[in-house]
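Below are structures written as structure tokens.
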Structure 1
Amino acid sequence: MDSVNEKTHQNQDMEVNFEQELEKYLNFDAEEIQDGSIIKGRVVKITPEFVLVDVNYKSEGQIPISEFLDVDGKLVVKEGDEIEVFLIRKNDLEGTIHLSYDRARKLHILDHLEQVMNNNENVRGKIVKRIKGGYQVDLGGLIAFLPGSHVDLRPVPDMNALVGKSFDFKILKINRRRSNVIISRRVLLEEEREAARQKLLSSLSEGDVVKGKVKNITDYGVFIDLGGLDGLLHITDMSWKRIKHPQKMVSLGEELELKVLSFDKENQKVSLGLKQLHPDPWENIEDKYPLGKKIEGKVTSLTDYGAFVELEDGVEGLVHISEMSWTRKLKHPSQMVKEGDVVEVVVLDIDKDKKRLSLGMKQVKPNPWDIVAEKYVEGTIIEAPIKNITEFGLFIGIEEGIDGLIHVSDISWTKKIRHPGDIYKPGDIIQAKVLTVDKENQKFTLGIKQLTEDPWLKVPEKYPPGTTVSGTITNITEFGLFVEVEEGIEGLVHISEMGMKKIKNPKEVFKEGEQVTAKVINTSAEERRLGLSIKKYQEELEKKQLEEQKNKQKNAGGSNLGEILRQKLEENEQKS
């Protein structure tokens with residue numbers, strides 16, 4: 001019985017719907033709506049592919065469901081909603097109708113945008129996608145094109161970073177037939193910039209503290225966007241301390257607070273300062289760093305002539321290479337310090353006007369040469385190791401950083417030393433006598449031979465003129481023979497004193513190593529000279545021989561005296 005009643009109700013509903021549809025078809029006035037017009041309708045059904053809309057026509061229009069999805073893909077209508085749609089075309093004979101929800105919505109938006117453009121107003125939009133040549137911007141349901149050149153006043157470093165952000169735009173062009181809209185953000189920014197520039201020009205003055213963004217960084221300074229007007233922040237006005245490059249202090253886009261140093265309104269040039277917002281650290285420099293004060297600082301840079309040391313922000317001093325060590329002769333400051341080192345220095349001189357500070361590192365400790373001069377007076381005998389050997393002498397370690405020199409001429413009174421390395425080697429412990437300590441010129445000299453008495457001082461007493469000596473020929477020259485009479489004591493036999501006969505070439509008569517006997521003819525301890533004569537010795541010997549023969553003849557009765565004299569005369573003639 002229930003199933004019968006249910007079927008009866010269904011039949012009645014079908015009859016009612018049929019009657020309604022028939023009435024709508026019969027009563028429809030085709031003149032009421034035209035192709036290309038916007039009409040009202042009601043959503044009657046939503047399927048996975050279409051939305052059916054009743055516009056009081058013979059049949060419902062099927063609109064693709066994609067026209068009802070927002071940018072996030074969500075459905076924006078539900079069954080029963082009254083909406084406006086665009087009538088693309090209708091076929092009265094067939095009773096079909098083609099509608100578009102999207103085109104109706106766009107036409108409404110285009111109407112609004114045209115009004116905005118005509119009134120020179122701005123429109124709010126969200127950048128939704130980056131495309132070739134620019135961006136797609138959602139203007140509340142209509143996608144407009146934003147050219148890349150109209151995004152900003154300057155090129156954007158990261159184009160993708162703007163996607164998802166909302167801005168105000170100016171409408172440049174609208175094509176209703178294609179539903180195309182071209183917009184610009186740059187035009188709006190230019191208008192704002194010009195307004196801000198005019199405001200700045202009328203109010204800006206020297207001494208003002210302003211805010212601006214870093215627009216460009218160069219080697220010599222930074223260009224600052226003050227909002228409509230650019231100003232230059234020179235590198236010398238960035239900090240009281242020295243900086244190598246502006247990018248060490250600021251970065252692009254950074255907002256800074258600055259002071260207006262000068263303003264040329266006519267040429268629209270602004271000079272800005274950053275360091276002027278802080279007190280000049282050189283203002284009371286003499287009070288903070290009096291002469292002789294010891295203070296720690298940081299090495300900021302090295303040059304060939306010294307190291308720059310920062311005592312505080314904006315206060316830097318120079319340690320000249322000559323003020324780094326009392327004892328070391330440096331070729332470059334890097335032999336003592338490197339950048340970043342914290343060192344202790346002493347203030348030597350201040351030039352406030354030129355902002356120059358002279359510092360010293362060696363003055364932190366006493367001058368070791370003062371100590372050495374007191375400790376090693378002339379004549380002091382010391383015992384120390386040989387540190388280095390050169391052809392001109394020996395270097396002896398005295399104190400840390402101080403070496404003494406024993407010149408090759410001060411090693412021996414008598415020996416001729418060609419190279420000290422022939423006798424000594426590094427590390428040998430030797431004794432020497434202090435000769436001089438010159439702290440002004442930083443020279444310390446010693447001598448080994450001075451430990452003993454000069455043997456030449458006794459030569460005049462030991463070898464007075466007329467003394468007969470024997471020795472070995474050590475050297476033969478064109479002008480004479482050098483003869484060693486004892487170790488280290490040599491005499492000279494001049495060529496004129498080599499014999500009773502005249503000698504033209506000594507090397508034809510004598511040879512090195514040969515033993516000779518001679519008479520001392522002169523001596524000088526001061527000039528270290530010992531003059532010898534073989535000739536004088538031969539003459540004395542001959543005279544002695546003659547006397548001996550005379551004595552023999554005399555004892556023999558003198559009978560052979562005439563014969564002896566005759567023979568002697570013949571010998572002399574032969575010699576000459």
Structure 2
Amino acid sequence: MNQTNLATGGGSDSFAALFEQSLAEGDFGNEGEIVQGTVVAISRDTVVVDIGGKSEGAIPLKEFQDAGGEAGVQVGQRVDVYIESRENDDGLVTLSKEKADKMKVWDEISNACEADELIEGTISQRVKGGLSVTIKGGVKAFLPGSQVDLRPIRNLDKLIGQTYRFKVIKFNKKRGNIVLSRRVLLEKERDEMKQKTLETLTEGMVVKGTIKNITEYGAFVDLGGIDGLLHITDMSWGRVNHPNEVFQVGDEVTVKVLKYNPETERVSLGLKQTQEDPWNHAEEAYPAGKKVRGKVMSITDYGAFVELEPGVEGLIHVSEMSWTKKVKHPSKLLEVGQEIECQVLEVDARAKRISLGLKQLEPDPWMVFTDKYNPGDKIAGKVRSITDYGVFVGIEEGVDGMVHRSDLSWTVRVNNPSDLFKKGDDVEAIILSINHDEKKVSLGIKQLWDDPWPTISSEFPLGRVYDDAPIISTVDYGVFVRLREGVEGLIPKEELDDASKYKVGDPIKCEVMSLDTIDRRIFLTAKNIGAERPATATRKHHEADRPAAGTLGDLIKEKLGGKLDLK
């Protein structure tokens with residue numbers, strides 16, 4: 001400049017004026033620019049930097065301190081500083097190293113953004129809509145929640161403090177706005193892995209993967225850029241109620257590719273297929289007759305399913321649960337989760353079925369009964385139930401016998417067995433027959449005594465009086481009385497003074513009114529006891545009223561309104 005001025009004929013005054021103008025215009029830099037200066041002095045709180053002007057600038061020492069609080073600066077060191085303002089009244093320039101560093105960082109970020117490069121940052125805190133990331137020079141950037149991962153993350157707080165690489169997807173230096181994305185990097189990595197996986201994936205191969213997501217019907221496994229579905233039915237040979245019983249997100253698994261469609265990129269996986277089917281050895285492991293232990297897995301109306309080992313279940317049918325009880329529903333005996341012992345009845349490995357029995361652990365009551373009793377034996381038991389056609393008597397636990405109404409009495413035709421018996425009565429009977437095929441026992445009560453009818457007319461003549469015959473039953477058409485063991489008679493209602501006053505067990509004075517030797521019936525009266533009753537007249541009366549093809553019993557039946565069923 002000086003040479004130029006001299007060449008044009010300018011003197012020393014002209015040179016001085018130009019020098020002053022140069023200083024005035026600030027050859028050391030303008031406000032808002034970054035310039036390089038030299039550290040000329042360091043005090044306790046400030047660092048003095050010469051940037052080539054008429055005076056130096058003072059910068060707070062703390063701007064030179066690192067994260068540990070150490071100020072790594074020395075006299076003579078060249079540093080980049082930011083000119084905040086030109087010389088003030090004191091002749092000093094206001095400088096900032098911190099702002100210079102930040103502007104340099106912004107420039108670096110801008111260059112990285114233009115070059116499509118990645119930057120590194122640490123997630124520092126959670127903010128509205130996403131996360132705050134600290135990058136170079138302490139600059140804050142925003143990471144939207146949708147750009148954190150390939151899938152939404154419920155708990156973003158767990159990422160705080162983690163350092164990742166990011167791609168800048170939005171940059172505005174003037175506004176100080178930087179938006180980052182981690183998802184685009186993961187998508188790129190996934191696509192690369194997916195391509196590599198698809199090139200080698202084939203049906204039947206065994207691969208490793210990571211549980212990515214769990215649903216009610218299965219789990220999605222990341223095989224490396226591509227997801228495969230592991231259906232709940234292919235997780236285990238055993239019963240799986242929900243996939244979360246077996247897996248958690250992040251678990252590593254080894255699975256087999258069951259199906260693969262390259263066009264749709266759908267992959268079906270199986271875990272149990274990597275193991276041997278337990279049914280292959282079921283016939284050897286569970287032979288018929290073997291006692292086994294298992295866990296009740298489910299209960300239905302018809303039985304209970306018991307797991308013997310993972311993948312092998314057997315059914316205890318409701319009919320195989322008890323010898324002695326009529327099980328209305330399996331839940332009355334068993335509950336889900338219960339450990340039980342049972343017996344193998346039948347195995348069909350091909351159909352994957354095992355029949356189990358619970359009652360087989362106890363002796364068969366029928367076998368116990370048949371070993372102990374034979375036809376003609378006398379038994380004692382309690383009335384279990386009463387029907388229109390007979391009485392069921394409990395002989396042994398689990399074995400009942402039936403007394404047909406025709407075998408209840410020699411001398412009374414019983415139309416309704418409940419007229420003579422009630423549930424819980426103690427009775428004795430004779431075994432008439434045993435049906436092994438149907439497991440039925442026929443009993444007889446009247447067979448406890450000999451047939452009285454060959455001598456009935458002499459033992460129970462017309463007009464014979466009983467002072468205290470016990471009443472064994474009361475019915476709406478009369479009362480039944482016991483004349484002796486094995487012989488009963490009926491006092492019709494019209495032959496009683498007041499039918500309503502008589503009770504079972506009460507003694508009653510009565511007289512033999514008529515005998516029907518054909519229908520084997522004894523009728524008595526409680527009226528006019530001891531009155532003269534010509535036997536011949538009585539007999540003739542009955543014979544005259546008897547229909548030609550009927551009996552005296554028919555007459556009595558008609559008289560009683562058909563309430564007593566006479567043969």
Structure 3
Amino acid sequence: MKRFYLIFLCLLIMCTLISPLAFANGEGNIDNGGGDMGSGTSENKWTPGYDGVRVTVVRANDEKPVSASIDYTNKTPSQGILHFGKVSKIQYRNGANLRPASGGYDYKNPSPSIPTIISSGGAVNIEAIKQYFCSEGAIKMIANDTGLDYDTLTDGNYRLLLEPIAYFTFQGSKVGMTAHEAALYDQVLSGGLRSKMVSLTHQNLPLAMFLEKPDLSFPAWSGSSNGRVTNAQIISSLGLGIVRFKELPPPPPPPVESDAEYEYRTDTEVITSVFLSTGEQITPEDPAQVTFSVMGSSYTVTDIVIPEGDSQVVWFKWRTPSTPQMVTVHVSASQGRLSQHTILANVVDLDQNPPPNPIATDRNDTFTIPVLPKRPQKTAASWGVWSASWHANWVWISNWVWHSTGDGGGYWVDLGHWEDQGWWDYHWTSYIASLSATHTVKPDDKVPTASGKTMKSGYGIQMSVNTSLASTAPASHITGAQHAVAYFPEFQYSTYWRLYDRIAGGYQATFELKPNKYSTYNRRVHFTPIWFPDGTYEPYTEIIDAWTPDGMLQVNVSDQIQIKENLFSDWHIAPKK
């Protein structure tokens with residue numbers, strides 16, 4: 001399939017627009033896929049063409065929506081349609097919950113009509129989609145519908161978040177939802193939506209749009225473009241496109257010493273996972289096994305069952321070596337297809353670049369306070385596992401035999417038997433995990449002239465972090481946060497960093513700075529530079545290595561103190577007696 005960058009600047013053209021389509025200066029970050037839809041029933045069905053797109057304007061620097069979401073479709077959805085309101089994928093990622101509603105669904109019909117968005121087995125016309133969504137008219141329409149000035153919308157500070165929508169019949173009711181909403185709803189129903197509408201909700205709808213490059217803290221999709229996907233994959237990576245009005249920065253070059261697929265920290269409990277998929281059902285009578293081999297040890301996951309044409313994440317928990325090195329994990333399965341057979345991991349030591357010793361004569365006359373970094377974080381994860389139970393269906397198998405009475409007469413006798421012609425019912429159990437943290441920065445207790453959170457530069461500050469991992473999963477699925485790394489404004493939040501000690505572990509882990517070797521009293525402090533200007537001093541901390549089968553959770557936090565004068569202000573020359 002040809003990949004491209006849609007200039008995907010919003011869907012639809014205003015009804016009053018009569019001029020020809022003209023290209024605008026946006027850049028689309030989107031690709032798509034799909035597959036054959038199969039057949040449905042009167043209670044559970046989707047008709048090709050009943051699709052649309054949800055558009056949300058997002059501010060780039062803080063990744064917050066600045067407009068109400070707008071749904072565009074060529075169709076006229078039922079007045080009593082069941083839906084979940086106008087909630088974007090970013091809002092769900094930030095903790096919004098599903099809020100079902102009946103009726104009152106607001107949408108817009110564009111003119112001219114939008115091209116087909118969701119595949120129904122044939123190829124979607126990518127060029128038609130590109131031409132339509134790259135039009136200047138569509139961009140102006142979205143600016144008008146969201147109440148934003150066109151020049152403001154396209155000045156490079158905003159993104160358009162696009163999400164495909166499907167309108168279909170489920171359990172006899174008309175419904176409309178995005179891919180993300182379908183995945184969340186399926187989790188609520190414990191796989192009930194997937195069991196009836198898998199080709200739509202877990203294949204063609206989520207694969208209608210996905211990213212080619214990471215953006216807005218969403219990852220690029222590197223999986224198959226025509227297979228069935230899980231709720232976790234949808235929530236993390238699928239069912240979205242992003243339009244930006246400024247070129248994406250080039251990706252950072254890979255480390256020259258490593259082409260590792262994963263990076264772990266030394267002496268850390270991690271979870272390594274793969275996906276196992278199958279074209280035929282895997283049952284409890286003959287379950288699958290997946291074996292992970294690493295550093296001379298093997299870990300086997302047993303009793304894996306998966307319905308026909310589906311997949312499941314499989315993982316193992318292990319501890320990395322205490323010294324930096326490259327580690328190879330080999331994976332094998334007794335049945336099904338693995339997403340990876342070899343995983344190359346780079347195990348690194350974080351404690352390699354602490355700040356240098358500050359001295360009283362340090363200067364930085366050209367310093368300007370940097371903007372707080374906006375680095376990717378992942379604060380929530382979702383995944384699940386399949387189980388199966390036998391659904392008995394006893395059927396009488398007739399075996400009619402003629403019984404003669406000896407006088408030319410007789411009668412038929414059914415010598416048949418009962419036979420269980422049942423089947424396996426598969427059940428999806430979903431799990432979630434979320435990581436939160438609070439950050440506290442305050443003057444060191446030994447600062448003689450500190451007042452609350454105000455102090456003179458040149459003295460030390462204390463830093464602590466409290467974390468909380470909330471999850472519905474058992475302990476074998478997760479770890480608490482294990483490392484925290486602090487960055488400082490005097491080093492532009494890069495160059496040097498300082499590590500924390502984990503004071504308390506588990507799901508409520510707490511961290512304090514490691515003792516500073518330049519501290520006379522061996523205090524857990526960081527010394528502010530004596531030249532730092534008056535104003536806000538805001539350290540930034542990344543909390544990492546809270547692992548789940550859906551990957552590592554990371555949360556980034558900051559706190560601040562106020563700098564007023566410097567420690568020389570506390571010195572005085574005693575008069576000579």
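General observations
- At a computed 411 (volume of the Cα convex hull per residue in Å³), which of 1, 2, 3: 1
- Answer label among 1, 2, 3 for the case where helix-only ellipticity at 222 nm (-39500 (n - 2.57) for each DSSP H run of 4 or more, over all residues; to 500), calculated from the coordinates, equals -4500: 2
- Entry that produces 16.0 once mean count of other Cβ atoms within 10 Å over residues 395-402 is calculated, selected from 1, 2, 3: 1
- When distance in nm of label points 7 Å out along Cα→Cβ at positions 51 and 507 is calculated for each of structures 1, 2, 3, structure 2 comes out greatest.
- Parent structure of the calculated result 4.8, given that distance in nm of label points 7 Å out along Cα→Cβ at positions 243 and 347 is the read-out and 1, 2, 3 the choices: 3
Here, each number is a calculation from the coordinates, and none is a lab measurement. Since we're looking at a predicted model, the values are computed, not measured. Cβ atoms are built from the backbone, for glycine too; each structure is taken alone.
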